[in-house]
Structure I
Amino acid sequence: MREFDAGALVEKIKKALIDMAYFLPADVEKSLKNSYEAEKWTIAKTTLSQILQNADIARNTSSPICQDTGMVVAFVTIGQDVHVVNGSLTDSINEGVRQAYKDGYLRKSVVADPVDGRVNTKDNTPAVIHYEVVPGDVFMIEFAAKGFGSENMSRLAMLKPSDGLEGVKKFILETVELAGPNPCPPIVVGVGIGGTVDKVTLLAKRALLRPLDSYNPKPFYAALENEMLEKINALGIGPQGFGGKATALRVLIETFPTHIAGLPVCVNINCHVTRHVKVQF
């Protein structure tokens, strides 16, 4: 049994969230640099250069990479042999968010009610928190800061089984094409396939936390990730919509068993500032 004081978790969460806002993940920066080297179109190459310069400035001045510092999404993996005492884990996560967005001078972007009044909570809480209970004493939280320029371009489809693989491909490509320059490409495309309405959206969101140099462990889906990346980049939307090769950095696919009568697909888009951080306790 491992025991953690709820209050003691806050500082580590706060630091991770501030770092996530200031420092572009290494896998994302590497992918952007690779896109820059491969790009031939002058405007696209200049745009990628400016994106990389922006990441350098943010890192060197401890400033947010993007003005939209996002809504915090947390994926908690907690073992059955872990006990959080003297408070609730949910409260600790939200307190970490509250302190990070205040002390890190991050934009507060959350409204208390989606329709009635839309009054800002003034501390970027609450976070969206997903819990997974596993055997043992592991305790880990993976955070993402989800900006809504890209989130608003995401789509869900309840396809028919007869739509098959071609229907899935068509929906992914159509979603990116409809998004155009709005999600600030080059984008990262998270795709969920299977499950139910709620599960498929969670799969797509979870996919965005994968390292950009990782592939789905099933060869069929790893090949589909590569195929869809090629098709998306052939659209020619390019960095910030100015044309070029790099419309997307990666396509990341996660799947789950589903009902015999359904083929759910969700595409969750992230901008080039794909912020994610893992906190181990």
Structure II
Amino acid sequence: MGVLMADTLPLLSCDDPKIGEKFVESLRNFGFAALINHPLDGHRIQRIYDDWRLFLASGEAHAFAMDPINQDGYFSIKHAEHAKGYTQRDFKEYFQYYPWGRCPEQLRGDLQAYYEQAVTFSATLLGYVEDGCPDNVRARFSESLQGMITDSQQSMLRVLHYPPVPMGQSVLRAAPHEDINLLTLLPAADGPGLEICRRDGTWLPVPNESHQVLINVGDMLQEASGGWLPSTTHRVASHSETALANGRMSLPLFLHPRPDVRLSDRYTAASYLDERLVELGVV
């Protein structure tokens, strides 16, 4: 789904007394919201980027090769997902972290601390969303949005590295896609490239301010809201040789409900996730 014709995504401050209202308005118009003055620890995020860039470069991540059943561990470029409707895999490598999953012990502390902080912040954001929904949309929810993530073991933190692209090679860093989950929290990456699709098919570059966090609606929240909140198509593109020559790190948290949560008459969270993982080519 595309977004309104607009020149820029508004930057919203979590200190604003009307942040809840403005946050939901941005999600409605763009499928995304850009927040500053948020509670996420920027120093920890940068440390995670620095430590994992070194770890991935060392080759040690291969000892944690992805588990196709649990979907945790290291996904090499060879095993990376592809967007729905594409056969070419994205040009990226990543490590999927769950608190119950495998992780290098020397790197677990920062990931777990950030994971807990991000999930707690996500619950606040879901509260804004539910408060901002009209009654007929709120009535669709099988339980409160915050209740959907209570005791969930499915939310996943991804340490994501887009390697430098060899000169003259044509690759998709991340093809146009939508996210599966309820909300995605994406702190500022260490390089530009994220774009969201407008309704006319053109692409809107997303600002990459150093202290911002981006929030976007996932397909599960679109399903649960009956389409009132749009899951917007987005991609990671690089239009300059300099950007392609540089690697890029990012740290999305994909917020998932418990598997038993009913999203709609058509889907539970589990059935929806299973369907999408097949489409992405990772099971």
Structure III
Amino acid sequence: MSSAAIEPVVFTPFEGQSLRIGPEQPLLLLAGPCVLESEALAREIATEVRAICSRLGIQYVFKASFDKANRTSIRSFRGPGLHKGLGMLARIRNDVQVPVVSDIHEAAQARPAGEVLDLIQIPAFLCRQTDLLLAAAKTGKVVNVKKGQFVSPQDMQHAVGKLRDGGCRSILLTERGASFGYNNLVVDMRSFQIMQGFGCPVIFDGTHSVQLPGGAGSCSGGQREFIAPLARAAMATGIDGLFLEVHPDPDRALCDGPNSLPLKDLEPLLQRLLRIREALRP
């Protein structure tokens, strides 16, 4: 496997506001609720996290899914759907003045999503889907691909290759854990450097990495007490960004509550992580 120098990913969501993601750049944070439960709650979270990141000098992108198409049970809450959800994200983007990211599940969703989102995310379960990757590449937006729980970090070079063949040069890769038997995930800390070797900035998803897929019967469980230690370990490897699902009351969240970080715990965690990142500087 050849190693390529990491080129910073740069995009300008608003006039006079550019984000640069990569080595020697400010930390990137993708954070928000798992799914759009309501516009009011999403706006509350986006506003609070934006303020935290402003205080800490962190680059912030608000995340929330408009449709969780891969829920364990058909009775689980999925979200408002494509058109209503994109409308909510567009209003939050404009009113809070924060860039937004959400995930697409079908190639046909790429074009309408690209008209609203600053980053398009490919879910881990779909990271090998060629047509989906090519559709995302055609939008011209930054594409964040989550590494599948069933995929080795080395194999993510093929997802990168598909996006580049489709014309996309602004690519982020996200580690979110690997399947370890049934209903469990582990994080291979080698994966960060391996995937950075493809020339892409790498993000750690600290909340899905502590998920217990299907572990609660009709939904996934989680162990949020391990978010902080795993995030500290990942930061020590030299990652370029963090992905965290946060919620004011995770125990009442409509999706992924057991592995979501309480919003009140976000700023203290980020402060500790920034100290680790600073210690890595030569």
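Nothing in this text is a laboratory measurement; each read-out follows from the coordinates by a stated rule. As the structure is a computational prediction, the values presented were derived from the model and not from experiment. Cβ atoms are built from the backbone, for glycine too; each structure is taken alone.
When distance in nm of label points 7 Å out along Cα→Cβ at positions 177 and 209 is computed for each of I, II, III, the one that comes out at 2.8 is II. Among candidates I, II, III, the computation of distance in nm of label points 7 Å out along Cα→Cβ at positions 73 and 89 that gave 2.7 used structure III.
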